[in-house]
1. Between structures 1, 2, where is percent of Cα pairs over 23 Å apart highest?
2. Of structures 1, 2, which gives 4.3 when distance in nm of label points 7 Å out along Cα→Cβ at positions 110 and 150 is computed from the coordinates?
3. With distance in nm of label points 7 Å out along Cα→Cβ at positions 30 and 174 as the yardstick, tell me which of 1, 2 scores highest.
4. Given 51, 29, 20 as the derived value for Cα extents along the principal axes in Å, for residues 54-141 alone, which of the supplied structures 1, 2 does it correspond to?
5. Any idea which of 1, 2 comes out highest on relative contact order in percent (Cα under 8 Å, 6 or more apart)?
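We did not get these values from a lab; they are worked out from the coordinates using the rules stated. These numbers were taken from a predicted model, which means no experiment stands behind them. Cβ atoms are built from the backbone, for glycine too; each structure is taken alone.
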Structure 1
């Protein structure tokens, strides 16, 4: 599970992260200390749960929440606030829950349990994806998809399969990342999302960067420099 903690008060961030780790020791937790950092984080990573302080120093937490909802619609958004009157406001803004400062460990546990219960059906493989282009819809088995890349025009993506077939779709790569990150897919670059089990080799490429190939294809695919460490970790290499 991937969690983001966004709060401009360092003590609050540290305390909340500590409490989350008590209940979810295996969770991957990222943090941001202001709205600008949060925006950058959300544009480069995908999360299952986001804890967002409703009062950030440089912008309202509602602005960050709106971006998160657009980029990763399945993520659970939890507002953190020191003021109980914002609890009602949280639900008006269609976020999933709220917590009050100072943080109560039992309340944190309840929120995490609720999020996990809601997400567990989504973590099961949906089996097939509906890929639409030019008013034609194709149903693809997720296990047949090796990687997905942007189409270069900014209007959609191209899905590649084990058989070598290519399918165009109007959805964004960020949308696919949100839908498939729990199915063994990882975004290696701003242009590429790969099903990890199909990576066949990783090698130096173009100076100090790295690239990879997938099973059944000779295509050289990019790895962002900031993605190499996490990719190696996920592949246990």
Structure 2
């Protein structure tokens, strides 16, 4: 695989990205928390884009993957601004956002900030407001106390090395909550969520759908986990994306 390209950011930082040219509307991939653009779903969609001739753009947030920066210094605001910079500087014309987990939160913020650039959204296990609803609210009192007193807490996830959850991440997340009111995007939204998702419960995906005042449909995958990366899951995602593109005239 060739090396990624880089988008310069403030303070000498840079965002790694891969851009496949093709017809529009383009597809912009928004990855999840502590993931990168070389994950299974992003790679599968890159292959789909190559086969179908569809423009496809993916990138790594600050502190993720091949982008610069320390993960522990990242915040929702910073990652939102990375996505804005990619959309504004690299994407051509209307975009369909395909967003996984935290990417769903980022996508909903982009819908408010750049509504004219977005033709539709496909949200995969959307983790909107996850720092509050899925991390802070699940924390035992002693962990909350440690986080507030020391500024960070090491979270273990599956077989990965522990990574930090910082007080700044939690506090910044509270300034960016989107499920506290109604969201009214002027484009269709599709949501896919696994019923076996132990990280972002499927009820959270329904909460996202309930906040949306637009055409929205939800597909629940009986044995789907948070990753939604089995061959069957990937085919479902491709079909949903193709249907969404057809619906928006792409």
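1. Checked 1, 2; max of percent of Cα pairs over 23 Å apart sits with 1.
2. 1
3. 2
4. Going label by label, the one that fits is 1.
5. Between 1, 2, the highest calculated value is found for 2.
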